[in-house]
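Taken together, the values in this text are just the output of simple stated rules run on the coordinates, not laboratory data. This is a predicted model, so every value here is computed, not measured. Cβ atoms are built from the backbone, for glycine too; each structure is taken alone.
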Structure I
Amino acid sequence: MGSFSVLAFYQFIERKDLSEVESLLKKRCVFSKIKGTILLSAEGINGTVSGSEKSISELSSYLEEIGYDDLNQKISYAEFLPFPRLKVRIKKEIVTFKEEVDVMNNKGEYVAPEKWNELINDPELVLIDVRNDFEVQMGSFENAKNPDTKSFTDFKKYAEENLLNNKDTKVAMFCTGGIRCEKASSYLVGKGMKNVYQLKGGILGYLEKIDEKGSKWNGECFVFDRRVSLKTGLQEGTYKICSGCRNPINDMDRKSKFFEEGVSCKNCYEITSDDKKDGLRERAKQTRLARERGKNYPYLEVSAEEYFESGF
């Protein structure tokens, strides 16, 4: 077994039996050695999990069995364990927007990855990256507008100031896997906008289906797991996470004199206390020792062979 299968999925669907579903999924994932995060709410389900190819395939089928029968799903792969633990939680929203929207009845028109380039070539179109600013800085589509949001809830203010004054504007939007666009497009349609489009399957769907030669994507796509970023073909990217500030850093950042593996980068060196740096150095030391001794440790990179065959 050379890699982990990573399943990203979501579905908007009304559910009331959340405690029962939470219990069922926890038991299933623990038994199958699946790690990751699954969020449940009355509006649906949203998750990204990793495990063996067999266990992930079986989980996908099991989700359908318990009523999530129209999941938006995306499979990718990881060399090392993407998630250190399992979280299955009941929340108010499966993606936080802090405003009620009718996603199941009001949303934008889906555009398949194969048709996306044609759509965004329209000079009358406003193309919007719905993700947060730090994600946009890592990569985006040509000519896409950056709303400069720090969290998804900020999108409402951007829309009110830049879009809702002309409800005939032709708008296309995209995000990582599609879930944020479901709510963003529903919000715009609910406010009376008439020409709203969204990339089906999100950026990940586009990177999977459109080769580099035909791609209008520039850079890498941030993902919320230890892989940090993905490229064309859903191959793992070059970004890492700084242990000091938890921000993505690239090869150039790692050449900075302020970069110290497991401790700091140029973004946080000056604002990180000496005590915190010392603590991070100790954690890095314990991680190295755990690797040398073949022991499990939360911050250790664990291969599929180690995880499934050696009891990590």
Structure II
Amino acid sequence: MVSLGALNSLAQAQRPVVPGTGTEIIGVADDFEAPDWNYVPQNPKSTEDIDEDQRAPLGQSTNGRWYEGIKRGHPDVIKRVKTPEDGLPGSQGSMLMRSMYTGIPGKPSNKMHQDDFIANVQYRLKRRMSVAEVPSVTTRVFLPSVDTWENRSGPHFGFRLALETTAMVDKEVGMGLFKRTVEEMGNEVYWPGMFIEFESKGSKGKQDDYAFLRIRGNSRGGDFRGVQITTTGWWTLGMSVTPDGMVHYYASPGVDDLTEDDYITSQYPYGYKAERFRTFFYNVCSADDGRRWSTTWIVDDPKVYVLRPMGRVAVAPTTTTKQ
């Protein structure tokens, strides 16, 4: 049952904004066109989420636009490759990501884990963006032929945002025997997004391979099914955040700009209303069994946009959007 408060929030929600609306922020994200584009890993990678070991220093790209996720570490392979067929017109370079050990390096767990590859938006801008600026992010992602995917049911790839809000957070106070955890209002970071989910033929009686976008998440923090993926090749994914703190999700096969027709849903993930935008990032998931590689993911031309730029940011006019 949907609560009256949730209905009121939805009724007061602002009109969704198509990702890519407004002006592109220059100097963040990437087009991977530089022939000398390179990522320098500082292996072994961080696995703070598993064993609290960050294994500093962290890896980063030579152009300063990407860095290893401090929580889960980077994908095992990150490199510039030739843009696959039917990509963006004029694109010569894209970025490939894949992993085998998504958990602790060299120590397979036989449990699904994920790596994080994070765009250096917040630190290059030297600030977080207010949702009053109406930020949005778009990316192209290439889905290879299904027969080359890791033969595993579950999430394979993620495209996500890092947002902030004010909420009740846990804080440790006191020392030694008197240390305790209290709740107080503070800054809460959360990570809504979209996952490419795969249901492998033969698992749970499935007669055919099946893929769909899984949305993170609803007001209770749960994931739910978005659109079915009916074709491989290039897809365009995007998310926007409006001043009411709501996140809007869009996706479309192909590389054309997103339009209103590509709308999936609007949500207050975890019941939070976003206040600030930090960055976006990719997830690569695998079985972490030490034998199988993850599905190979290729992305191109991720961009960050603002509808109402504030402060000092370099912006450029957007390309014409299809109608």
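Things to note:
- Distance in nm of label points 7 Å out along Cα→Cβ at positions 87 and 135 from the coordinates reads 1.6; which among I, II: I
- Relative contact order in percent (Cα under 8 Å, 6 or more apart) from the coordinates reads 28; which among I, II: II
- If FRET efficiency 1/(1 + (r/R0)^6) of positions 79 and 119 (r between Cβ atoms, R0 = 41 Å, to 0.05) is computed and equals 1.00, the structure in I, II: II
- Each of I, II could give Cα extents along the principal axes in Å, but the derived value 58, 48, 46 comes from II.
- Given -1500 for helix-only ellipticity at 222 nm (-39500 (n - 2.57) for each DSSP H run of 4 or more, over all residues; to 500), calculated: source structure among I, II: II
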